[in-house]
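Undergrad: The following blocks contain the structures, represented as structure tokens.
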Structure I
Amino acid sequence: MNTSPAPPPPSRPLVVTADDGLLDDLLRLATAAGVEVDVATDPGSARARWLAAPVVVVGADRATAVTAADLGRRRKVILVGLDLDDAGVWRTAVALGADNVVFLPDAEPWLVDRFADAAEGGGRDGVLVGVVGGRGGAGASVLSAALALTAARSGRRSMLVDLDPLGGGVDLVIGAEDCTGMRWPDLAEARGRLGGAELCDLLPASLGLTVLSWDRGDVLTVPAEAVRSVLAAAQHSCDVVVLDLPRRVEDATEHALARCTSTMLVVPAEVRAVAAAARVAIGLAAAARDVRIVVRGPSPSGLGGTDVAEALGLRLAVEMDAEPRLDERLERGEAPGRSGKGPLAQACESLLLDLLPSARATAA
């Protein structure tokens, strides 16, 4: 007979307010997110749940009292202001230690997302890595696929997302073109909150990797709002999300770049490739917060990775040698980097080691 105690129920979001109107609004938003919340009308009744709740929403009517009660500093505290013109609400937020100050009704969709994040485990945020070619044929799709497969091979939940409609389909790169599941045209009408787990269930999967690519039809664009919804769901449900991005920065690409933890610009070690990449880098700089260079050798003119990085004024992420018989293997449908051996796999392991704190801790 199993006598071990049952695991405790998961903690619920905590709402602290005595304002009946505000409470009604917050309960309605939590219901829209499919989440039950705990409610406290004063700091005393909030104390036992303050630190354990995945997120705490404090009404401005109770913010000063909560601050005075000294319940302890924590992340993911949201202050809901009552008056947009109240300059004092920002001072109150600092004293409270709030991460965000929001006002209703404008922030209703955002609050629904935060409540839904809590239901999915407190709002996990996976690493989002963008990959862009410095010129056509630079190898961005190959690096994207290999990086996502390397992450999946290490046991991380990984997703490969193709945002380049003219790239031929990243599912072809990993041999997943016949796998069943939704493609971008099926998600073009996506709006608002998508469940991360549900999204993964709907997409094709191959080699332990979830893939979102294009079909072979004539749809070449998806609205930025659909990209926004899909990437938010992907980041909340995966440890690593790799984006194969087009060189031209438009609305959907701009949103994706802004969301990326880091963006890798793939540049062959050739003079003309560096000149082309300089123009691509200008567009990236306006939208991406961290752009790094991946240099592909060998160089016919003796250019090294440091030379390329200095010419472009960007940080060198990794320099890799040519992958033996890569084109031949791709034609046979072999996924790049799948074996874990060779320059490509080694470069991907180096990138993940730099991008993922957990990987650095394991290596140490």
Structure II
Amino acid sequence: MSERKMKVAIVGAGRIAQTYAQVFATSDIARIVGVTDTRCDAARAMAETLNCESFESYQAMAGAVQPEAVVVCTPPVTHPELCLFFLERGVHVLCEKPLAIDSASAREMLAAADRNRVKLTMASKFRYVEDVIRARSILLSGILGDLVLYESSFTSHVDMSGRWNSDPTMSGGGVLIDNGTHSLDMFRYLVGPLTEIQVIEGKRSQGLPVEETVHIFVRSVQGVMGSIDLSWTIQKELDNYINIYGSHGTISVGWKESKYRQAGSRDWVVFGHGYNKLEAFESQVKNFLRGIRGEEPLLINSADVLASVEAIEAGYRALEQSQWTRLGSVKIDSPANDLTAVLA
């Protein structure tokens, strides 16, 4: 296999792109060859740290450096335009979550990737946290019995008044589409496909035009109930961000430690040392690059991507209608490039 590093470009030079810059700076698989952002100063600053060129537009960058892959780190409403541009040119795409704000756009993007025989995946960092991956293995082993209840919480007080995430014309919504994309994707990953969802909104203490606190109820195909809290306004000060209760035990995934305990045992078994953002991003990027090279399957495949967008879409319908809303069932183990069932 050639030792030449893969040429990768970054679209967007904001907060999340800075973390990707750290990862690629030490990568032995790929190198950043270009950065673009509508804020030219931000693009130039990032390009300087990466020793690459900056561009005023993604079109100019594509023509000048001809990347083999791109990482899209821009607001959600821009994702379809950007991803389709690169996919139609045979460029592999890692797109920040959510992939799109509606399932029709997601299907169009996935179809373009399939048509042009390139990889398209959605960034969802918690899927690559080692503790989360180990938790899934423990759950699949069956030692905790039948899964009954899932609890998750992503709450932190953040002033969102000046951020694009709270501008619905750019984000497509509020905390539901922002943090909810992570939490619902992990529910699917750890418990299984969703069949129903209900969303209740809390107070808008920051006066935002979008929801800033929500409580989500979900039910899996296998009947597991889920309860999820999301907020930009409150901080619940919890050690764990996921708790799953089974008929024979409990598992907790935490910020600093992860553990499980079987029914009848007094002792917890520690299996992980918490959340490490940079390590999660490194694993995410490696999986994307190795997926392109055919060395391993994408951890987040086409079925997962579409199911993620559909879950959030159903969540907003449930929020508007104040009632349980059914989702279509998409198999979690669908092959990454087998879109027959996914796009039907």
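Undergrad: Match the computed value 5.8 of mean projected area of the Cα convex hull in nm², for residues 136-199 alone to one of the structures I, II, and report its label. The partial results should precede the final answer.
TA: Details: I: 5.4; II: 5.8.
It was calculated from structure II.
Undergrad: Related question: From which structure (I, II) was volume of the Cα convex hull per residue in Å³, for residues 56-103 alone calculated, if the value obtained is 73?
TA: II
Undergrad: Tell me which structure, out of I, II, gives 23.0 once mean projected area of the Cα convex hull in nm² is calculated. Please list the in-between numbers first.
TA: On the way: I: 23.0; II: 17.3.
Derived from I, not from the others.
Undergrad: I've got another one for you. If distance in nm of label points 7 Å out along Cα→Cβ at positions 208 and 232 computes to 3.1, which of I, II did it come from? Numbers along the way, then the final one.
TA: Values: I: 3.1; II: 0.3.
Corresponding structure: I.
A short reminder: the numbers here are calculations on the coordinates, not readings from a lab. Please read these numbers as outputs of a predicted model, since none were measured by experiment. Cβ atoms are built from the backbone, for glycine too; each structure is taken alone.
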